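Structures for review follow.
Each reported figure results from applying straightforward, stated rules to the coordinates on display, with no laboratory input. Fair warning: this is a prediction, and the values are worked out from it, not measured in the lab.
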Structure I
Amino acid sequence: MRYLLDVNALIALGVSGHTFHKRVATWVESLSLVGTVQLSTSPITELGFVRILSQPTPYGLRVSDAKDLLERVKATSPVAFSFISDGNDISKLPDWVVRSKQTTDGHLAGLAKSNGAVLATLDRNINDSFLIPV
């Protein structure tokens, strides 16, 4: 199984002080026992990670520090990471996307699907995704 982590799940995994860090870290640890599981990032999720962590609040990291943190998360994860290049244009946006707030989620869900993965998220309201368990 291959999971594309959305931005919030990726941040929760990488930031020990994040509200959902334990939830995501516990899930990832449980995946390591399965053996044939892979976690993935994409241009959008990696850029979102760096963008959010380098904003003044609540994290305030320098861009270089956020990049380094993401590299450490991927290198030290008990589950292997891969990178999904983004070749999906707007024609691949799922039909369930009808509001502006759904565009990135829809794009990521479609990107995951077109690459044999599923979008892993903390958001209950994303179609075609896997809700990371509590």
Structure II
Amino acid sequence: MDLLTVELGGVAGRRLRLQLVSAPGDPGRDAVRRTILTGADGLVFVADSAPARLRANEQALATLRRDLDELGHPELLPLVYQYNKRDLPDAIPLDDLDRALNPAGHPFFSSIAERREGVVDPLTAVSERLIRALT
């Protein structure tokens, strides 16, 4: 689990702080993930672009949806997708990956986290959606 706090200053008369926490998607870490999700105001779902990881991505997403439902989170919780490892030679085409994981059409971004490419855009997008909800 990783934690990063970012102070954004004042927005609409409120002090805004982002606490970025990675929630494990793998089975066996349910209690940790649910604890993290309890206080979530927005989500970035990070998916692996490798074809061999598509099923694991789908399972992690289904688990996330189940956890959010059980925690009583609203359907409209700001959500964006980050499709990582886009540099893989056999990466699933972006449109195919998005169609498989994101039928609701939430914003999505491609990234190569190892090179720090495309990792800020999803955070910016989910932050903007949260700020709009406050104002």
Structure III
Amino acid sequence: MDEQSGVAPHSASTPPEATTCVVTQHRVDQVIVVSVSGVVDMLTAPQLETSITAALAEKPAGVVVDFTDVEFLASVGMGVLVAAHDEAGDDIRFSVVADGPATSRPLKLIGIADILPVFPTLDEALTAQRA
């Protein structure tokens, strides 16, 4: 660990454990919550996309993508969110839970938070889904 930056050094021989992503789903009433943890990057974004597509195919009242436990969100993951929001259309409410520098900040900087609803907590997202 570099004492000045607080960042662990990375080399080409470092194992790719940073590209670990776990995606699960559960229902809360008529809303499907897609919970994501780990890293959403070029290698793991297809896993996220598959899970969101499956959730949308069930035609729930809403889908919430919960990034509470995401450590890194690459632009490809943000692209998955925009595509899913477009796929949801007007029939399925689509929102994201993101808070902090790893998720909320990039979504705001890129302008995605202006396109789709982003909430700091799952409770707030679920409350908005019911409104």
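Using P(r) over Cα pairs in 10 Å bins from 0, in percent as the calculated read-out, with 11, 41, 37, 10, 1 as its value, let me know the right label among I, II, III. Display every interim value, and only then the final one.
Details: I: 13, 44, 35, 8; II: 11, 41, 37, 10, 1; III: 13, 44, 30, 10, 4, 0.
It must be structure II, since only it matches.
Assign the value 40, 19, 15, calculated as Cα extents along the principal axes in Å, for residues 52-99 alone, to the correct structure from I, II, III.
Working: I: 37, 30, 17; II: 40, 19, 15; III: 30, 18, 16.
Working through the options, I get structure II.
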